[in-house]
Structure P
Amino acid sequence: MTRRLRRAGVFAAIAVLSVFTPTLGPAAPAPFLLVAGGLFFGVRDGPWFETLALPGDRKDRRLYGIVAFAMATAGLAIFAAVPGEPLPYVAFAAAALAVGFGRLGRALVARERDGEFAGVVGYLVVGSTAALVGQLIVIAQTAPGVLAEGLPVAVFIAATASLSAALVRSLVYDRDAHITVIITALIAWAFTALVPTVTVPEIAIGLAVTVALGYAAYALGTASVPGMLTGVLLALLSVVLGGVGWFLTLISFFAIGGLASKYRFDEKADRGVAQENQGARGTGNVLANSAVALAALVGYAATDHLGVPAVLFGFAFAGAVATALADTLSSEIGGLFDGPRLITTLRPVEPGTDGAITWQGELAGLAGTTVVAVLAATTMPLGDQALAGVVGGAAGFIGMTVDSLLGALIEGDRIGNQAVNFLATLAGGIAAVALAVAVGAGGL
């Protein structure tokens, strides 16, 4: 057994303590604190120190990495065990086990295969399995009568927790497992609070389709590993919290936008207008274009708690996604043509200039917003399809135009491209809601 695998096994063992939280009650943090204290004060050299030490630990002769993980889980246990259970037991167990066993899965795969993708697969498979089993053990202790009924939601939470943990882990250092488990617990907590209504077939199909599409994006080079994880997580949330229509609308952006980035890539690279990282979109890019849509999706799922008409969130989602695809196509296709002009003055500028547009790019953007508008209008609950299509298409065009204006006016020294993309999708979402209210779309 390798040193890395032994270390991962200790992380997993600490995570297992989370399933005993309901039984231990107020004493739930104690095991984690005992482990943290024993490792911090009792293991400063020797074979166990060499096995458990993460990069940076050897300099100070302290096991800061694994101790921080134990302390973080102790803190989460406090919130799970206090009266009122602010952090649900299932959310705590899912987060701790997804992180602890995710590391173990990654270490197991590393013994046989190298590469980031293979490691992520091991992380997700072992982490999500452990998170599911842990939740079922917790439910058996707290509400055994609803064990079967709670299975679909437990599968959803396990998948969401493991995807979130793998994504956060790809963005932080290896010794930052404490950050990963805290963020993952907060995400799991949020989605348990929504109480999604989902069946086993729905979650199974959703997982199969989203994972397959995620792998395709990675294999085609349209997404990096973190970008793939982000896309798979957002797609899974869309199909579970929204429905098939929301999923198809969002996937249209990922699929068409990704292929557009790779289209005649070498030619765009020679012109200096190609997407960075060989056209593979990372987490920042995916979130910049999808954050507003995700917020609208969560708002839709939480409609009963917010007292806001659900259709408003649907229009915001459609407007944001329409903007994202319109902007992507206008940039990727427009960048292949000569004669770009600055949108604010219409004077000729060099290809790749922020805020530059071409008539070919504008047409491509209009085609993109039309695709999303038609999909949203025909598959999402937005009322009259023709009216909803017009609203979505107009919102996408408005958002695309805002992106170009922001590019010409403030992008560069003040804000970066990802911030501009976020603001543009926000403008598209707001425009869709405003237009829907103005024309009475969706029964408003």
Structure Q
Amino acid sequence: MPSSATFFNAPKKVFAHYFHPFPVSIDNAVSANDYYNTQYLSKTGESDKWIKQGGFLRQRPLGVAVGTGTSWQQLNMEAEVRAAIARGITGFTFDVLAATDATATNGSLRTMLAAAHAVDSRFKIIVMPDITTLGSNSSAVISVIETAAASPAAYRLSDGRLVVTAFDAGLNSPAWWTSVINTLSSQGIHIAFVPTFLAWPANPAAYAAISYGFANWGTATVAAAIAMEGDPKTVHSTYGKIFMMPVDPQQYRPKDFLFWEAGNSATFRDAWTGSIQGDADWVQLVTWNDFSESSAVSPVTDATLNRSIGTGYYNLTGYYASWFLTGQQPPITHDVLYYFYRRETTTAAGPAQSQLDTIATGAAQNEIELLAFLTSPGVLKISIGGKTYTQNAPAGMVSFSVPSQAGTPVFTLSRSGADVFSFQAGVQIYGAGGLPSGVQDLTYWSGSASKTGTCSL
């Protein structure tokens, strides 16, 4: 990967949406017995609150050591900032759900601003008041923005304006936002507003006069990712504004029994390709750590705390962020194999849930994907259930898929009749009966291995 200076000096930017309810540690407890494992990932956690869903989450952050002293939250956030920078992410859009998240002395926004500044002053935070919870409470939104404005870690344009976005900004009218912007301006806080809309297009013309640019939250499907490619140029030519493109790996919401078909890595790759070819100004990764929607690009695991089963989207981010920020497709310097698949198919039984999960739109796909980055041509192999599937692959990036089936896949790269390297995936696939616990798991698990060593964090 290029140097961090190359990333931070690029005119384009890559931000990852940070959802503070899911830090790497909630209670500073030993990971095997922390709140994630005993409450969020347990069917009976939080006093049976999620018993119908079989548990609140299917994923969690990687385990971390118990911190000492009173600054463990900031130190954990500092580690997240370092992990983001390591994959070409230049900042976070920080979702603020309540005014106290920002204004309290130990509020999550203040903590993240301090963490970012402590790690690297070039890593910037865009404050994102969440209008789905803050609503039309202008004083709360103003106080959130004021808090960010006081920090050197907040992202500002070269002219000094504070960059502000807002989640589901369209819930408030342009006139409402104009009043907020004018109030801040009277206090000497001049902002560059980049509203994030949940539905696109969402009458951007009405907001053009008060906006520096626009952002789309997007949808985690291949069709949506492909359709968005033209949006940046439309915004540039029609409104003369910048555009922040969404890149979403997947969407599965256990609490709602709902998922969108991401097609393994296809949605993620297509959204990145659209950002690059469509000439987006900024990218917003949706998300860094919203585990309730299974959309995290940060490294993830499950209750086993296995550190190698959820690194695929994280590592792919490095490749695509490098390409987006530099304008040059990165050279492939060593062979890497990534895998993506569900732990069980979408038709598997889920007797521990009150109902099976349903797809939001389109048709479900159940395949095992091997995504190869090859320095020279080779033969890709997927072995599972006593069968081996092969595909001849040219140099470069190649996607190879086979139908999902019970077992634990083994992935192999061969050349000239000899295996270059081979490894077994870290997540078993279960059959029609579903997981032993009976909980349906529609999350895509992803990992990687390399000829030069594993690519885990």
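Quick note: the coordinates plus some simple rules give every number you see, no bench work behind them. Fair warning: this is a prediction, and the values are worked out from it, not measured in the lab. Cβ atoms are built from the backbone, for glycine too; each structure is taken alone.
Thinking only about distance in nm of label points 7 Å out along Cα→Cβ at positions 101 and 245, which of P, Q has the largest value? Structure P gives the largest value of distance in nm of label points 7 Å out along Cα→Cβ at positions 101 and 245 among P, Q.
If Cα Rg over 2.2 N^0.38 Å, for residues 21-188 alone computes to 1.05, which of P, Q did it come from? So the calculation was done on P. A value of 37 was computed for percent of Cα pairs over 35 Å apart; which of P, Q is the source structure? Here the read-out was taken from P. When distance in nm of label points 7 Å out along Cα→Cβ at positions 317 and 333 is computed across structures P, Q, the figure 2.0 traces back to Q.
Where does the value 1.6 come from, among P, Q, when distance in nm of label points 7 Å out along Cα→Cβ at positions 141 and 197 is the thing being computed? Corresponding structure: Q. Of structures P, Q, the largest value of volume of the Cα convex hull per residue in Å³, for residues 181-268 alone belongs to Q. When distance in nm of label points 7 Å out along Cα→Cβ at positions 13 and 213 is computed across structures P, Q, the figure 0.7 traces back to Q.
Using the calculated result -7000 for helix-only ellipticity at 222 nm (-39500 (n - 2.57) for each DSSP H run of 4 or more, over all residues; to 500), pick out the matching structure from P, Q.
Clearly, the read-out refers to Q.
Which one of P, Q has mean count of other Cβ atoms within 10 Å over residues 157-164, as calculated from the coordinates, equal to 28.4? The read-out comes from structure P. Among candidates P, Q, the computation of distance in nm of label points 7 Å out along Cα→Cβ at positions 37 and 341 that gave 7.5 used structure P.
Of structures P, Q, the largest value of relative contact order in percent (Cα under 8 Å, 6 or more apart) belongs to Q.
For distance in nm of label points 7 Å out along Cα→Cβ at positions 109 and 389, the calculated result is 4.2, so let me know which of P, Q that is. It must be structure P, since only it matches.
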